[in-house]
1. For distance in nm of label points 7 Å out along Cα→Cβ at positions 73 and 257, which of the structures P, Q scores highest?
2. Suppose you compute FRET efficiency 1/(1 + (r/R0)^6) of positions 177 and 201 (r between Cβ atoms, R0 = 25 Å, to 0.05) for every structure in P, Q: which one lands on 0.05?
3. Looking just at distance in nm of label points 7 Å out along Cα→Cβ at positions 57 and 241, which of the labels P, Q belongs to the structure with the highest value?
4. For the read-out Kirkwood radius over Cα pairs in Å, a value of 21.4 was computed from one structure; give its label from P, Q.
5. Here distance in nm of label points 7 Å out along Cα→Cβ at positions 41 and 225 has been calculated and equals 2.0, so which of P, Q was it run on?
6. For which of the structures P, Q does the calculation of relative contact order in percent (Cα under 8 Å, 6 or more apart) return 18?
7. Could you figure out which one of P, Q the value -8500 for helix-only ellipticity at 222 nm (-39500 (n - 2.57) for each DSSP H run of 4 or more, over all residues; to 500) was computed from?
Structure P
């Protein structure tokens, strides 16, 4: 069984568990669907769909059911239904990751140094929420979209932890000119980049259109450094992520990144271009 199939099986099993527990508690309390729906302020059809696993489980639904049935831990927001919801959300996040990316995320969380070249879009660690949503397929299930957003926002906490990694990002100028989410989103996104670029532990440099280096034409690139482990390199192609520790490949990628960094605009020049890109969206 593939990892994706395993995650789908996990999610189906958790949904079935949620539904069984709801039906068990409702019947144990001798409640009809109509009576429970009236108490929760919803329709009997809604309860029916939850019990048939045809309804997406939201966090508020879990809280409401825990509160109504007073499941163990409900007063601490840690009742039965909320615990199942958390497991569902965790499985959902794993399911929507690109093959290979789940391993990368685990290493990223322990990295003391991050070097990233982004030739197409703002890197996930630097994205604001509405920019994220602008990149995602609107036809995807709502649960999938929310899992992707939540996972990406959770990843970003490494930049604000007590000992954040030293991070260097180089963005191709096209990243700033591509109107993901529309003008308002881009204004907010560029403002976010400007704020991050002023952090002492984060560098955001721009590779302008008028500078060409072969190293910048190979695609996206992320290098992770650790206290006691060798560096790792992560790349994406054809919707498949690849994490490698090959010393030869990582060494070459490190040279390529330093070349890109050297060709990019200085900190002050990058901030100036960011400001001009922002004004273009006003």
Structure Q
């Protein structure tokens, strides 16, 4: 009996030593997979820039549209650029609208009103810049009829039936219903910020005039954690970015993207291109486990 207890104790000790190592390896594997996903996105964005002369926009307020529409933010525009508004490829005449219409409220680009033969719009497209299986596109909110086919019950003020790219970290036990009826675990939307290369500011007090505008993904961050998407808004776990989305505003975001190697003045990483941010394993933006395409 004593020998058996000794063996059991040794096994328990070994398991106790092994589990943290296994968890560390699993964590490193996920982080490596996320960085590989970022590499695929970066290659897609490089091809997009080669075709159209610049990276996709990331602003979520468009004053050129009726009412200055505020339903299409940086993460949604990233998904459109790489996969297309309807996941059938990007249309070169896109007006970057959440409803898929053209600048004149017509169906000339993605034809969401189905007013034209399919070939009219599909023949103009360049195809996807990255495989959908790699970047995990999901609709922002449920399409209705009880189908849990989106990340949130409601995505207001953002447009519901639009797509975002999600990271590789499945947080909690949330399941999304796919068109074929399968239930899958989603990741958290990847935030996308394009640099304003004409600016020389890195200032939370002048967000709209800075190289990077913290508002570009503000409404998406404000929806809370995807893992809490079924909970009422007041019960969702909130992101660390959220306190910075109100006055005096944005201090945490601008500190997190500041390049510490530049001492002459506050300056961001990648001031001439774009930033990508994954919420990491905890599904929360602004925490230590975030995966980014800049810094460490």
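Every read-out reported here was derived from the displayed coordinates using simple, explicitly stated rules and does not represent laboratory data. Predicted model only: the values in this text are computed from it and were never measured. Cβ atoms are built from the backbone, for glycine too; each structure is taken alone.
1. Once distance in nm of label points 7 Å out along Cα→Cβ at positions 73 and 257 is worked out for each structure, P has the highest.
2. Label of the originating structure: Q.
3. Sorting by distance in nm of label points 7 Å out along Cα→Cβ at positions 57 and 241 in descending order puts P first.
4. Derived from the structure labelled P.
5. Answer for the origin of the read-out: Q.
6. Going through each structure in turn, the value belongs to P.
7. Structure Q accounts for this read-out.
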